[in-house]
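Presented below are the structures under discussion, each in the form of structure tokens.
Read-outs throughout are calculated quantities, based only on the coordinates presented, and are distinct from any laboratory measurement. Keep in mind the model is a prediction, meaning the values are calculated, not measured. Cβ atoms are built from the backbone, for glycine too; each structure is taken alone.
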Structure 1
Amino acid sequence: MNIQLDTWYTCPHGDFIVRKTRFLYSTFDRDGNSLLTGATPEAVASMTPMHLESKSPDYDGRYDVSVKKVDVAVDL
């Protein structure tokens, strides 16, 4: 996947743009809200559609999966 910076991309749940920040890459929506930040433009561009879907009003919860149980206990 060849991602071009400062180009708008469209997915079913909204539009986003990939921009270089000081050290990393971030995606932003049309309102200027920061969506995701990552090490490569390909990484943030590939995950942003799923992020936008999970924030949409018609989201069905398909990505809400817990893979392990976390118990916080202090063993003295």
Structure 2
Amino acid sequence: MERIANAFIRNHFCADTVADAGGWQAIQGAVLNARKILANADKFPKADFDYLERLDIEGTVCLLGAPVQYIV
């Protein structure tokens, strides 16, 4: 069971381990979804862009410890 070292990602998923967060695929999905929303800001004018940018950065850093297929 791999622990999530990144406090922001732990708080985002309300989980202490990768398995509790839904696996590496769930973390990867959250990062990709944040990027999609950031890229389409006109479609999501009420989104919290500061939070989404942080999710993108912190999630990418977290994924650097994941198996290669999940690194985005």
Calculated from one of 1, 2, mean count of other Cβ atoms within 10 Å over residues 25-32 reads 18.5, and the structure in question is 2
Taking percent of Cα pairs over 21 Å apart for each of 1, 2, which is largest?
1
Figure out for me which of the structures 1, 2 the number 33 belongs to, where relative contact order in percent (Cα under 8 Å, 6 or more apart) was derived from the coordinates.
2
Where does the value 2.5 come from, among 1, 2, when mean projected area of the Cα convex hull in nm², for residues 9-48 alone is the thing being computed?
1
helix-only ellipticity at 222 nm (-39500 (n - 2.57) for each DSSP H run of 4 or more, over all residues; to 500) was computed and gave -17500; which structure, 1, 2, did it come from?
2
